[in-house]
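These are the structures, in structure tokens.
Quick note: the coordinates plus some simple rules give every number you see, no bench work behind them. Please read these numbers as outputs of a predicted model, since none were measured by experiment. Cβ atoms are built from the backbone, for glycine too; each structure is taken alone.
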Structure I
Amino acid sequence: MNYFSEALLAAIQLILQFDSDIYHIVFTSLKISFTATIFASFFGIFLGIAMAINNFIGKRLLQQLLNTLMAMPTVMIGLIFYGLFSRRGLLGDWGLLYTDIAVIIGESFLITPIIINLTLVAVQSTDKRLLETLKILGAKPYQQFIPILSECRFAILAAVITGFGRAIGEVGAAMMLGGNIQGTTRTMTTAIALETSKGNFEHGLALGILLLLIAFSVNLSLQFLKWDED
């Protein structure tokens, strides 16, 4: 039996035995990612729909900026907020560096452009007669939100899930802002990097398997919602 097979069996055993350290890391990662996704969705969906239903100067430039931010390396987000949250930084007095709040803020800023852009594309791709009808009926911009949100709900939900997937799989900003502290800021991705570097490959592999299972479960739930609607 080779090294990988042995590690895989050990990883499965750790999962089935509900190893407390591993599942605490999973819980911490889910808590941080879900919280970041909620904050990012609140602003991202609103701004995405607002951009889609309004024409303004600089709209194309803003879309290009969003496309750029979607591809921004996560370590860049970590670097920016590290500078802000460090002791000598602008927000250093808040004491946020190496806390779960810092990681949540970093991940929120990381995935907000994704949710904005995908929501914008979803609304622009829907039947144009919907927006035209709403305008003919005299609906104000704020009155157009609910009908558009209802019409594009699955595409917008897919945008939120994409953002969550980016958040839970993020490692650069989480490492820089959270410090990979056991029990508070150690997420699945940072733990995988740490355990693998320490030679605990089976622990890293167990966390990787659980990470894939979580991503699969979230995407499968979206498919079930679509099937129920159809």
Structure II
Amino acid sequence: MDEQQLEAEKPARKQQKRSIVTQQKLLDAAIQAFSENGFKGTSTRDIADRAGVHHPLITYHFKNKEELWRAAADKIFREFNISLVKAMAEVPEIEPKARADAFVRTYVRFSRDEPALHKVILQEASYPSERLDWLIENHLRPMFDLLHKALTELQQLGITPPGNPALLFNMIRVSAGGLLALKHEVKGTSNIDLDDDDEIDELANMIIRIFFPGEAARLN
């Protein structure tokens, strides 16, 4: 490729970079707006204002508000899955109690740093909708299936208390994510600051003590 061709491609690369930056701004603003106000309570103009971009750019990058909502939800769960995969990769599969510990701590920390993970779910779970169906099919059901299996195995090892593993899964989820989604109310009523690292560590420790009290020998 000669110098003239390289110079000709520079504007295209700059435009592509600007386009990616704009998309990320819109997604970040959409996550914040949808988690605070729900789908119906959020306008695309509000999202554009939060992102600091011109309103027509939303329909340029995303066909409509529904598509933007799905892209925002995908981003939240993709980032959660990445953080979880990284954490679990550091713990050997032959250490089931340590893996449960790593999962809880990663889940709690991520829920604190990205409260939209649960706020978006809470917004959509208030009533039946196609968005809730999509969220369940694409993100919530796969997570449930994976963790339901893991909890069943932990019960067999004596690490987790007996009982319906599906109910246990939801109790753990609400104890972590649901509590963090309500952190402002929790601080007002209980004077517990869930933005504080020590309080977050105590929350994770308590969840582990309550829901994963048993010990198991190394798996062979």
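Computing relative contact order in percent (Cα under 8 Å, 6 or more apart) for each of I, II, which one ends up highest?
Max of relative contact order in percent (Cα under 8 Å, 6 or more apart): I.
Given a value of 2.0 for distance in nm of label points 7 Å out along Cα→Cβ at positions 107 and 203, calculated from one of I, II, which structure does it belong to?
Corresponding structure: I.
Could you figure out which one of I, II the value -23000 for helix-only ellipticity at 222 nm (-39500 (n - 2.57) for each DSSP H run of 4 or more, over all residues; to 500) was computed from?
Structure of origin is II.
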